[in-house]
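Enquirer: Below are structures written as structure tokens.
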Structure I
Amino acid sequence: MLSPRALALLAVAALASAISPPPAAAKRTIRMRVPSFVVQPHTDREVCTFVPVPMKEQFNFQKSVVVNVGGDKHFTTHHFLAWVYTGTSVDGFPKRGEIVDSKACLDFGPDPNARTLIAGAQAVKLVTTFGEGLAQQLTPTASGSGKQVLGIILNSHWINSGDKPKRAAVKLTLVAAKPHTVRRFVLPIFEVTANAYIGVAPGQQSSEHCYWGPGSAKFGQGTSIGGGSVPDKNATACVVGITSHMHKRGVLFTVDLVKSTPTRPVNTLCFTPPNEEVLSADLLRTTQYTDPPQVSLMGNGGGMAIHPGEFLRYTCTHDNTGADAQRPVKMGCEVTPGVAPGASIFSLVLKGLTFDEATRQAAARRCSSDADCAGFGTGKCVPANLAFGFTSDDDMCIMPGGYYDADTSGNCDVMSFPVEPNG
């Protein structure tokens with residue numbers, strides 16, 4: 001069984017690290033520590049760092065431990081994420097231990113789509129343990145010198161609401177499964193497509209949703225944006241757990257199991273298909289964005305089966321009314337007189353921007369007074385549309401989790417499978 005806190009594979013954005021053990025120790029345990037970095041008062045800071053871990057063979061980890069160091073009531077982690085690089089060479093990354101300011105590590109190292117999510121946390125400490133027979137497999141990549149390494153990308157994002165500079169650090173530990181015990185390899189879910197539809201006008205509340213399941217939207221070689229994975233449209237996926245990720249104006253996150261006939265085409269993305277039927281409502285339902293629940297879907301010896309034609313539909317509701325003092329109306333620097341700044345990624349793509357351009361331009365420039373907008377647009381700080389963005393003042397709608405492949409008959413019972421090669 002998965003631990004109650006398993007699979008907190010979260011939200012889009014940042015970290016740092018530096019120390020890797022010698023190759024002999026790395027065979028069983030990998031330990032990394034994010035070097036201490038400073039976050040100035042009343043700001044967010046998101047950083048990335050790269051850790052090449054010498055490794056000649058695949059590493060199957062069954063347990064991860066994330067510890068965010070340095071927090072207090074005015075200084076909190078927004079998220080920590082870790083990926084393993086899956087490209088052809090690690091030589092395009094900064095040197096080990098170098099901290100680089102970056103949004104979600106999108107401009108950090110070569111090919112930001114060639115990475116797989118391996119850990120994530122919003123809590124001070126999070127221990128994730130896969131169940132018996134399960135592990136996640138990491139594969140080494142060549143360096144320019146010909147050595148094989150696991151290229152680990154660490155991303156940390158902190159929020160300092162206090163009046164003094166604060167220091168943060170992060171520790172990550174990966175513990176290997178016992179040899180010859182792994183029967184299925186867990187793949188990460190990091191479904192982010194609904195982010196593209198966040199666009200909430202000042203004084204309004206609205207919801208957006210999208211889907212994950214066999215044949216849902218893929219970006220790149222079978223992966224989703226952010227390092228998640230997507231099962232083939234004819235395969236059955238066994239989901240072991242799910243969680244949620246929103247920012248402060250996120251007031252409700254739900255996940256339902258739905259079915260559509262005929263099978264929903266991939267190109268419909270987040271649009272509700274005809275004949276959609278709810279098979280199981282509220283697999284996850286939460287109003288918490290700072291410490292979201294980690295929902296285990298393990299039962300009867302395996303994960304919950306998602307068959308072809310079935311999908312996890314996740315829905316986020318965002319509030320830009322300002323009715324709650326903890327969720328004030330989003331403010332942004334005005335660009336066009338009389339037009340609220342900020343727009344959904346989807347609307348910007350329809351206007352001709354590339355997806356990358358739209359992602360970076362969706363959020364309005366943050367401000368609290370006209371002084372923050374001096375020399376930009378009209379120079380006025382005005383109520384803005386809430387849209388996707390990388391800071392805590394913008395928002396997100398992400399469903400992280402994990403799954404493994406069923407057998408050809410759709411069976412998810414882990415212990416009924418033979419031990420995996422290299423397992």
Structure II
Amino acid sequence: MTTSKKTRLQKTSSSEGAAAIRDAAKYLANTYKRPELVFTHGKGCKLYDHKGRAYLDFLGGIAVNALGYAHPRLVATIRREAGRATHVSNLFHNPFQGPLAKKLAKWSGMDRVFYTNSGAEAVEAALKLARARARSKYGDSKTRILALENSFHGRTFGALSITWPIKYRQPFAPLLSGVEFVKFNDVADLEAKFDDTVCAIIMETIQGEGGIYPVSETFWQRARKLATQHDAALIADEIQCGLGRTGRAFACQKFSDAPDIVVIAKPLAAGVPLGAMLAKESFASVLAPGMHGTTFGGGPLACAVALEFLNVMEDEKLLTNVRERGAELREGLAMLAKKHSFIKEIRGEGLMVGVQLSVEGAPYVAEALRNRVLINCTHETTLRFLPPYIVKSKDVKEFIKRMDVVFSTVSKAQSKTADAARAQKTEPAHDTRTLAAAR
């Protein structure tokens with residue numbers, strides 16, 4: 001491509017990007033606070049904006065783009081299926097639902113699969129299944145649902161009802177009744193709130209939006225025993241931490257005892273909307289035709305892409321890469337922590353890493369964007385890193401290098417601002433009478 005042609009294309013893309021921003025400001029619901037840039041395409045771990053600038057993506061579409069951008073096998077699958085059938089009603093079989101369900105059952109140890117369009121819908125399906133099973137066995141006496149403090153499970157009414165932060169729930173109250181929150185990793189509080197009226201306890205194996213906090217083995221095992229004792233469902237929310245993110249197929253597989261239901265989504269179809277509820281036969285058998293359903297969940301294109309994603313994971317041994325690159329990432333961050341005292345803790349597993357700061361995280365996210373790095377902040381003071389599973393050692397090194405610059409730049413700027421504020425406070429007050437006499 002000639003230089004002049006490339007320049008013309010960049011100008012066109014820049015103009016289209018500006019128009020997209022104007023239209024969004026005028027016509028979109030005001031639900032997101034976004035910088036004024038438009039991402040147009042990506043390749044591998046890089047994302048490109050409407051001005052042609054490349055960004056190192058360590059957010060991965062918030063844990064969605066597990067294979068990065070434009071993975072050749074996914075592109076080929078999407079092109080093939082787009083030319084065949086993008087949608088077939090769930091009143092009929094399609095070629096990929098069954099094989100994908102078989103693969104997910106093998107990966108998870110569960111028995112049955114119900115497809116959804118999103119993680120929140122998978123959570124809704126899990127809650128409905130837990131209550132339906134309890135009702136079929138015990139009538140109306142067993143309806144309570146336990147969730148954990150600091151949890152985030154989605155924004156639909158049921159999922160929102162079991163999401164802890166009040167800022168998400170309050171505008172839409174009243175929500176689903178019969179929900180109670182347990183203190184995170186507090187076995188005594190769990191035991192105090194678990195009884196025969198509980199139909200389910202749901203927990204993220206590693207809390208994502210809550211700040212990258214893993215559930216302890218002691219808490220998990222006690223929840224498992226209590227769920228069995230009271231014949232309730234133990235639901236593992238693996239929407240963000242599942243499907244390879246921790247270097248295992250599912251994060252909860254580090255525990256010896258399995259859940260009854262698992263919900264997944266984000267990376268399942270590597271960017272094509274698809275979620276799923278996976279369940280043991282003892283729970284799934286409650287469902288009968290007509291009890292639950294979906295129009296779009298499990299369409300042929302989405303399921304074909306998901307099946308190819310899992311095949312790529314196996315063929316390219318990406319679980320190993322997740323573990324190895326994750327170790328390199330945490331090692332690099334540990335070195336930065338020695339240099340920057342406001343880094344208090346590094347948490348997480350595999351390529352799901354949180355850096356706890358002693359200061360607000362938003363300025364570091366903004367500075368990272370200026371340095372062409374994509375990250376985000378959750379719970380105000382936790383920087384969250386969720387790079388694609390295909391990330392290479394050189395990408396991790398580049399990320400650590402850029403984040404060192406980010407930390408240093410923001411820290412220096414904040415120090416200057418603090419010094420200026422202190423100087424202003426200590427500056428002696430002028431005697432207005434003396435100034436008047438001088439004039």
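Enquirer: For which of I, II does distance in nm of label points 7 Å out along Cα→Cβ at positions 158 and 382, calculated from the coordinates, equal 2.6?
Expert: II
Enquirer: Which one of I, II has Kirkwood radius over Cα pairs in Å, as calculated from the coordinates, equal to 23.8?
Expert: This figure was derived from II.
Enquirer: Have a look at I, II and say which one yields -1000 for helix-only ellipticity at 222 nm (-39500 (n - 2.57) for each DSSP H run of 4 or more, over all residues; to 500), as calculated. Intermediate values should be presented prior to the final figure.
Expert: Details: I: -1000; II: -14000.
It was calculated from structure I.
Enquirer: Tell me which of I, II gives 1.00 when you compute FRET efficiency 1/(1 + (r/R0)^6) of positions 102 and 302 (r between Cβ atoms, R0 = 41 Å, to 0.05).
Expert: For FRET efficiency 1/(1 + (r/R0)^6) of positions 102 and 302 (r between Cβ atoms, R0 = 41 Å, to 0.05), the value 1.00 is produced by structure II.
Enquirer: Assign the value 3.0, calculated as distance in nm of label points 7 Å out along Cα→Cβ at positions 54 and 342, to the correct structure from I, II.
Expert: II
Computed from the coordinates by the stated procedures, all read-outs in this text should not be read as laboratory data. Remember, it's a predicted structure, so these values are computed and weren't measured experimentally. Cβ atoms are built from the backbone, for glycine too; each structure is taken alone.
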